[in-house]
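Coordinate-derived values only; no laboratory data. Fair warning: this is a prediction, and the values are worked out from it, not measured in the lab. Cβ atoms are built from the backbone, for glycine too; each structure is taken alone.
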Structure 1
């Protein structure tokens, strides 16, 4: 059984502007309420160290691996616990130009599968969903403010 948690936002800026903010991991603490820190080279197969603010009082550190990067459209990573049958998570962040390219859709999802997926989702599913919505809206706000207040 796969369970997907997803969020999206429409950003009043070209894809390159959105990618620049999404790719600037050093600025995440300034705008990203959920993933407050990321350490990675973004090379496929390399580690991604994530600092995730699950609740106001609970920050988790987790290490995943980059699975795909296609600038300026996609960055994906994921993890497997011991073996995929126990727990597998696949994170997608995708940017799609809209119309004449002056707007961009941001889409993010995490797909969970494996024996422990139900437990993880019972413990953290609501927090992940709220976190993803926060990222989508905060990314929109950050990019639009950086692009002269368009849509802000």
Structure 2
């Protein structure tokens, strides 16, 4: 029996490599998104701390400089939070793009796997037909030989 050899196996192997790389890209994008979300949460926590500090300052004797500093810190935190939210959205978009790329690569790989399966089925059918032909020829030959022996022996 001949050995099955898929003629586009090298392409399938490349598809596997692309899929592995795309999975790694998705992982890196997810890590970046997590980092950006952590930064955002830290900024939000710092803003909350400044809010609490402002409340404490207002409870004590009113110091204009302390109130102004606290207000400036709050404004800066608002700007930092807005910038960080932009970075989070950017990281989310990068993650979605990486996922879309991975999905496309996986679909291509699956398509090549199906082609390989169809080629294997066709190969097996051809082998089965060739084997049946050999069996038929052997049967015909054997029957023909018996007929000659019976015809000559009479």
Check: For structures 1, 2, which has the highest computed value of mean count of other Cβ atoms within 10 Å over residues 8-15?
Finding: 1
Checklist line | Per FRET efficiency 1/(1 + (r/R0)^6) of positions 32 and 72 (r between Cβ atoms, R0 = 30 Å, to 0.05), the highest-valued of structures 1, 2 | finding: 1
Next item on the list: Taking FRET efficiency 1/(1 + (r/R0)^6) of positions 56 and 96 (r between Cβ atoms, R0 = 41 Å, to 0.05) as the quantity of interest, name the structure among 1, 2 where it is greatest.
Entry: 1
Check: Taking mean count of other Cβ atoms within 10 Å over residues 48-55 for each of 1, 2, which is largest?
Finding: 1
Checklist line | Value -35000, calculated as helix-only ellipticity at 222 nm (-39500 (n - 2.57) for each DSSP H run of 4 or more, over all residues; to 500), assigned to which of 1, 2 | finding: 2
Margin query: Quick check: 2, 8, 9, 8, 7, 6, 7, 6, 6, 5, 5, 4, 4, 4, 3, 3, 3, 2, 2, 2, 1, 1, 1, 1, 1, 0, 0, 0 is what I get for P(r) over Cα pairs in 5 Å bins from 0, in percent, calculated from one of 1, 2. Which structure matches?
Written below: 2
Check: Which structure, out of 1, 2, was relative contact order in percent (Cα under 8 Å, 6 or more apart) derived from, given a value of 32?
Finding: 1
Next item on the list: Check the numbers for distance in nm of label points 7 Å out along Cα→Cβ at positions 64 and 136 across 1, 2 and tell me which is largest.
Entry: 2
Note to self: With distance in nm of label points 7 Å out along Cα→Cβ at positions 16 and 128 as the yardstick, tell me which of 1, 2 scores highest.
What the structure shows: 1
Notebook entry, point to check: For structures 1, 2, which has the highest computed value of FRET efficiency 1/(1 + (r/R0)^6) of positions 88 and 120 (r between Cβ atoms, R0 = 35 Å, to 0.05)?
Noted result: 1
